[in-house]
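Engineer: Next come the structures, one after another.
Just so it is clear, none of the values below were taken in a lab; they were calculated from the coordinates. Predicted model, so just to flag it, every value in this text is computed and none were measured. Cβ atoms are built from the backbone, for glycine too; each structure is taken alone.
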Structure I
Amino acid sequence: MPANLLIVESPSKAKTLKKYLGKDFEILASYGHVRDLVPKQGAVNPEKQFAMKYELISRNSKHVDAISSAVESADNVYLATDPDREGEAIAWHILEILRNKKLIGEKNVQRVVFHEITQTAVKDAVANPREVSMDLVNAQQARRALDYLVGFNLSPLLWKKIRRGLSAGRVQSPALRLICEREAEIRAFTQEEYWTVHFDSHKGRQKFGAKLFQFQGEKLEQFSIPDAARQQSILDAISAAGNSATVVKVDKRKKTRNPTAPFTTSTMQQEAVRKLGMTTDRTMRTAQQLYEGIDVGGGVVGLITYMRTDSVALANEAVAEIRDYISSNFDGNYLPGAPVTYKNKSKNAQEAHEAIRPTSISRTPDAVKAYLSPEQFKLYEMIWKRTLSCQMAPAKFDTTSLDLAVGGDESTLFRASGQILTFPGFIAVYQEDADDVEDEGEARLPALEQGEQVPVDKLFGEKHFNQPPPRYSEASLVKALEEYGIGRPSTYASIISTLKDREYVILDKKRFAPTDVGDVVNKFLTEHFSTYVDYNFTAKLEDKLDEIANGEREWVPVLDEFWHGFHQQVEEKQSIPRQEITQEALDEACPKCSKPLAIRLGKRGKFIGCTGYPECDYTRNLNDDQATVEEAPTVIEGRECPKCQSPLVIKQGPYGKFIGCSAYPKCKHIEPLEKPKDTGVTCPECNKGSLIERKSRYGKMFYSCNTYPDCKYATWNPPIKEACPKCGWPIMTLKTTKRRGTEKVCPQKECGHTEQVSAPEQG
């Protein structure tokens with residue numbers, strides 16, 4: 001056995017490192033986290049300095065056993081998990097397990113960190129190990145403890161006051177607040193009409209247009225021309241002045257646009273959403289694959305640096321290589337006289353040394369395209385181009401602005417603006433996309449001098465309506481999370497996934513809208529726990545975690561300060577009546593019993609119902625114009641409830657029609673109208689139940705264990721009886737997309753194994 005053991009998180013990374021380190025090293029993977037808090041009350045004890053009870057994650061126990069066995073025969077153990085707080089914590093947990101098993105003894109156990117998986121970086125890291133940083137570990141422990149304390153104390157309150165199965169999170173709740181507040185703005189928005197006035201003109205064969213910005217000495221604002229009548233009066237006045245316009249001012253300027261900084265985690269996620277149509281979650285998984293290593297013909301190599309970073313800095317060696325590439329492949333004016341530097345915006349950017357970049361700029365996208373999946377290629381190409389462009393010269397423009405007076409009346413002015421690209425600079429390689437902003441257009445204006453006259457070919461008005469603020473896209477939500485200091489780049493994807501998985505939000509035309517449940521949960525939290533969903537509070541807490549990581553603050557006092565106020569508030573809110581949260585009174589009487597009606601939250605969302613329920617069962621849809629008494633459920637002839645012998649009826653539920661007891665709510669027996677389809681695949685988590693086909697609240701098909709709620713395993717894709725050849729998970733799933741056709745996909749996200757089944761359809 002080799003004398004050196006190196007432990008990483010991912011089996012893919014292990015394969016890459018084996019090539020670099022050779023036969024003197026045995027390399028094993030932990031497959032992610034090895035321990036987590038016990039999933040029950042008391043896992044974090046505020047009475048005992050927030051002592052935390054950990055347990056081995058069962059799915060990774062065999063990997064821990066393999067590591068333990070290898071440690072026994074190794075002289076040197078290197079903990080080479082990811083170079084961030086999570087990675088540091090995993091290294092510490094492995095170390096603690098080995099200590100508890102009394103396997104350390106006199107062995108040399110050290111931490112190695114590398115931000116790119118290249119031979120040079122890996123060997124340099126192994127040659128310069130360090131101790132596990134308890135500051136970074138404690139920062140991660142503090143974050144985990146905070147999330148646990150919020151989840152285990154606030155979620156049961158949501159169960160009691162709103163609905164079972166709900167959850168609240170320390171960072172997911174402020175993120176939900178962002179989406180709900182934007183939706184409230186949209187609902188409160190009042191659309192207003194306004195007009196603009198223009199004329200079309202030409203010089204020679206070149207046409208151009210101008211817009212009215214000053215009328216009779218008054219500067220026009222957005223709503224200065226509120227209706228058609230005012231627009232017509234302005235048109236009449238200008239028409240009377242004549243049918244030609246005089247150039248009264250010519251403003252010519254040279255403008256430059258600098259390249260954007262290389263990618264951080266946040267900006268990469270935003271651009272991947274905008275440019276590539278990838279979700280934040282998929283972006284991070286694909287980036288992980290590029291970081292851990294791809295076989296590009298000459299062997300496995302990490303193609304990009306570590307993808308969880310706040311830094312926009314680049315290593316001097318990388319900058320030198322990029323500048324050499326520009327010098328060799330572009331004209332001399334594309335290379336600035338000195339390297340371009342960028343300033344880090346994040347206070348904690350020192351935690352990761354570099355921005356996301358290719359490990360070698362000479363490894364062009366075209367050179368590796370044949371070895372990458374379509375998604376890997378697109379993401380690598382985007383990172384490569386952004387990195388190259390950040391060291392290129394600025395783009396140059398000629399901008400021209402013309403002020404024109406119709407009929408010589410200089411109190412009434414039109415403006416024509418144009419911009420011409422004179423030197424592309426970095427734009428020749430890469431240009432950043434914008435979210436919710438129209439692209440800056442280029443218009444070419446004819447050469448005109450002050451005093452010159454042009455004809456008014458057409459004078460006209462255009463009607464407009466102001467628009468409500470747009471809902472958040474994934475890109476703009478990530479940007480907002482970063483701006484408000486909610487979470488950290490490594491957590492953005494999981495925040496968004498949690499909100500979707502909990503069905504607090506839905507994606508409508510690639511924009512986030514809160515569900516009725518999300519609305520109610522947010523209303524409850526903002527009204528009763530305003531401090532803990534406050535953006536400033538959340539950001540300051542993140543800053544404190546950063547200070548713990550930097551050794552500037554102790555972690556236990558931070559937890560103590562948070563817990564004292566939070567726990568007290570949870571206790572105080574236990575007495576809030578449920579109706580106060582889930583019902584909104586209406587000034588309308590029930591047509592069936594005359595008791596007041598209210599907007600209520602049900603399984604299918606909000607509806608209008610009688611406050612006299614269950615004695616009165618009147619309901620109607622929230623958007624119904626007229627009140628109609630709900631149709632009586634259909635009685636099933638010859639069938640009785642197996643629990644209470646009352647007649648069984650067909651009812652309408654969140655997943656369609658189902659069979660239920662007519663004695664509800666005294667008896668809550670239900671059964672499906674149609675028996676769910678059994679896939680015949682044994683549940684990989686409990687190994688007892690079988691995976692059956694179900695439908696989500698919003699009609700999407702998924703597959704879950706038939707022993708629910710005892711086992712809560714579920715997957716979106718159809719399962720197949722076939723173990724993953726990479727990680728050994730008992731099942732694979734089938735996934736079909738237009739872009740990649742049908743693939744076998746391992747449902748374990750940390751694995752990422754895929755196999756082509758059939759190619760995508762052509763055309």
Structure II
Amino acid sequence: MAQDGSTMDEDALVPGVAPYDGPAGGWGALRAVAVAIKDQMGASADTRALLRMNQPDGFDCPGCAWPDPRHTSSFEFCENGAKAVTWEATPKRVDPDFFATHSVSDLWQWTDHRLEDAGRLTHPLRYDPATDHYVPIDWDEAIARIGEGLNALDHADQAEFYCSGRASNEAAFLYQLFARAFGTNNFPDCSNMCHEATSVGLAKSIGLGKGSVTLEDFDQADAIFCIGHNPGTNHPRMLSTLAAAARRGVPIIVANPLRERGLERFKSPQHPTEMLTPKATRLASAYHQVKVGGDLPMLRGIMKALLASDAQDLAAGGPGLLDRAFIAEHTVGIEALRAEIDVQDWEALEQGSGLSRAAMESMAQVYATARKVIICYGMGITQHRHGTQNVQQIANLLLMRGNFGRPGAGICPLRGHSNVQGDRTVGITELPKEDMLARLDARFGIASPRKPGHSAVEALAAMASGDARALIALGGNLAVAMPDPQLCFPAFRKLDLAVHILTKFNRSCLLPARETIVLPCLGRTELDVQASGPQWVTVEDSMSMVHASRGRLKPAAEGLKSEPAIVAAMARATLGDGGIDWEWLVADYDRIRDAIEAVFPDFRDFNNRVRVPGGFRLTVGPAQRQWPTPDGKAHFLTAGDGGAHVLEDRLMLATIRSHDQYNTTIYGLNDRYRGITGRRDILFMNAADMARLGIAHGDRVDVVAAPDRVLAGQTAIHHDIAPGSVAAYYPEANGLLPLDGHDRQSGTPAYKTIPVLIRPAA
């Protein structure tokens with residue numbers, strides 16, 4: 001019998017489904033890296049680039065935003081980081097001959113994996129509706145058409161400026177300058193789809209929408225809580241940090257609906273002695289399978305148990321378990337929170353979370369007995385209709401015992417793309433602050449708009465209604481990343497102008513507007529030469545460290561332009577010779593960094609500080625017990641009637657990534673740690689739920705969120721997942737979620753709480 005309740009015989013009957021008994025990392029990771037190198041790069045000498053990833057004189061990993069250790073190893077990369085690099089540095093090419101052979105209608109039938117696996121873009125392209133083919137176009141003509149298209153709009157707010165989290169600080173800064181000089185704050189951003197609940201929630205709670213910890217804090221923590229994230233797939237380099245903590249006896253408390261191997265045990269592929277032993281490092285000291293959507297009741301239960309223990313300690317003559325001095329000096333609002341917690345019923349909390357009272361009390365006990373606690377969380381917390389409240393309850397829990405501004409303690413939101421946090425820092429936001437706009441206007445002699453712009457959900461709604469007529473996309477695969485393809489795909493086709501700036505062709509390009517242009521750009525790994533010579537860029541990791549990234553590989557094609565150069569060219573074609581010398585800025589990226597410093601004071605002495613190996617950390621007030629809120633205090637915040645309300649006959653579905661996947665990029669069709677090989681049509685279900693519904697392991701089923709929202713033909717399998725919960729792969733399951741299914745405070749789509757029915761496949 002397998003851990004999830006299935007049998008080996010059952011699994012043998014389902015092609016591509018078999019238990020995986022190995023640890024995270026280990027020989028499986030090494031084999032996967034070898035396969036990725038062979039499939040994408042062959043015998044290319046560019047494989048040496050892997051040795052420069054995350055090194056002080058190398059390039060930042062194009063994958064996750066986990067920080068680099070200060071004592072950087074000889075090779076500091078993980079399996080999925082290697083996949084990201086080989087995916088970009090592949091010798092495969094999609095050139096004009098490729099597009100002459102394949103029409104858009106033909107390519108639409110390809111899988112997302114096959115589309116990107118075809119290779120790197122080499123030439124600017126324009127969609128020709130007469131032939132249904134993309135055709136090559138000269139760079140100057142492409143840029144001129146973009147300027148003409150933008151200037152043909154009735155007003156600037158008819159344009160949407162989307163930014164991917166992989167764009168550098170330099171590219172993102174120029175991009176926001178271009179859009180604001182044009183006249184709009186419409187910045188739909190990949191942050192809107194992942195950690196916007198963090199940005200909104202923590203800003204109201206502690207005054208800053210970022211984490212408070214450093215990598216070094218993990219070396220001093222007395223306890224680590226991991227809630228709603230899967231480090232084995234989404235941020236694998238974190239596993240080394242967790243393993244080091246586990247080996248020194250730090251309790252690691254996990255709350256997650258699925259039992260994920262990357263939270264259970266780990267064997268580092270980069271430590272030969274460890275690889276030659278049969279043992280792996282156990283990570284989770286306790287694993288609580290909270291049901292999908294049950295995080296808020298769970299957090300309330302932990303706080304209720306903590307408050308009860310605090311009262312008991314006071315009654316026994318003790319000092320209590322809360323840090324009352326910290327609370328009195330640094331916070332407001334605890335009485336309102338206490339009142340909300342007091343009325344919570346244990347039976348309701350158990351039902352809502354899927355956990356027993358004893359389980360929540362045990363979590364509270366670990367928390368109360370540790371002086372220095374870090375709480376890590378991912379999109380299992382944020383991608384809910386109540387994501388903002390989830391984030392704020394985590395902050396509440398930390399505030400109760402003063403776990404801010406203390407070495408080894410704090411809050412750790414786990415970001416996705418390697419510069420998604422940096423893009424926001426340098427101005428990619430639909431809700432800019434007045435002081436930033438004033439400095440931007442003063443530096444460049446423009447009049448930035450003050451009207452709030454569109455988030456990602458708002459941008460797609462505007463495109464669907466016809467209020468938005470142009471989209472400039474700096475990277476990404478927006479159409480596929482968003483929920484509700486039934487609405488989003490036609491919205492793309494309504495546009496007058498669509499521009500995609502990419503290293504690889506993707507499905508968003510197959511939704512042509514009246515005028516559609518695809519511009520190939522340099523990747524993170526490639527040498528960028530401008531008028532003053534070779535350039536480098538900067539990125540910000542998830543712990544607010546800003547450091548340099550230097551590509552060294554030969555560009556994938558002659559004539560490829562960098563993202564900053566493309567942005568500058570579009571800006572000049574649109575705005576003319578106004579007061580901004582775009583060519584001068586791009587000629588030497590130091591000049592862009594000087595401009596960033598002028599607009600954002602936290603980047604003081606930018607060019608000098610970032611040249612120090614490892615870079616520098618931006619100001620994180622809560623780490624020094626400074627709270628940049630209006631009243632200068634951290635705020636305990638109530639959640640109100642937050643939480644998932646589901647009909648009794650419904651299960652709650654969460655969309656998940658496979659191990660061979662990063663966001664919408666699908667590197668392969670395997671999900672090794674979950675025992676899936678060569679397929680993605682999988683619905684992960686609890687064995688008891690399947691028995692109750694009369695579904696056998698391997699049955700074909702339809703997943704129904706509404707009569708017009710059906711994920712058809714999925715293979716249901718037994719998996720170790722919380723009762724009442726199911727999971728399916730993103731983006732295939734995106735059609736189950738309507739565009740308006742999002743957190744009302746942050747706009748974050750509720751990819752992780754979709755009520756569904758399961759029925760036999762039609």
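Engineer: Work out the source of 6.0 here, i.e. which of I, II gives that when distance in nm of label points 7 Å out along Cα→Cβ at positions 278 and 454 is computed.
Structural biologist: Label of the originating structure: II.
Engineer: Of the structures labelled I, II, one was used to calculate volume of the Cα convex hull per residue in Å³, for residues 342-469 alone, giving 205. Name it. Provide the component values of the computation, followed by the final result.
Structural biologist: Working: I: 255; II: 205.
Answer by label: II.
Engineer: Computing P(r) over Cα pairs in 20 Å bins from 0, in percent gives 17, 53, 29, 2, 0 for which of I, II?
Structural biologist: On the way: I: 13, 38, 33, 15, 1; II: 17, 53, 29, 2, 0.
Derived from II, not from the others.
Engineer: Next up: Using distance in nm of label points 7 Å out along Cα→Cβ at positions 14 and 734 for the comparison, can you identify which of I, II gives the largest number?
Structural biologist: Working: I: 3.1; II: 2.6.
Ranking I, II on distance in nm of label points 7 Å out along Cα→Cβ at positions 14 and 734, first place is I.
Engineer: Where does the value 4.0 come from, among I, II, when distance in nm of label points 7 Å out along Cα→Cβ at positions 374 and 574 is the thing being computed? Let's see the in-between values first.
Structural biologist: Values: I: 5.6; II: 4.0.
Clearly, the read-out refers to II.
Engineer: From I, II, which structure was FRET efficiency 1/(1 + (r/R0)^6) of positions 310 and 414 (r between Cβ atoms, R0 = 25 Å, to 0.05) = 0.30 calculated on? Write out the running numbers ahead of the final one.
Structural biologist: Values: I: 0.00; II: 0.30.
Answer for the origin of the read-out: II.
Engineer: A value of 5, 19, 22, 20, 18, 12, 4, 0 was computed for P(r) over Cα pairs in 10 Å bins from 0, in percent, for residues 158-493 alone; which of I, II is the source structure?
Structural biologist: Numbers: I: 5, 19, 22, 20, 18, 12, 4, 0; II: 5, 23, 29, 23, 15, 5, 0.
Considering all the candidates, the number was obtained from I.
Engineer: Tell me which structure, out of I, II, gives 12 once relative contact order in percent (Cα under 8 Å, 6 or more apart) is calculated. It would help to have the intermediate numbers written out before the result.
Structural biologist: Details: I: 12; II: 22.
Answer by label: I.
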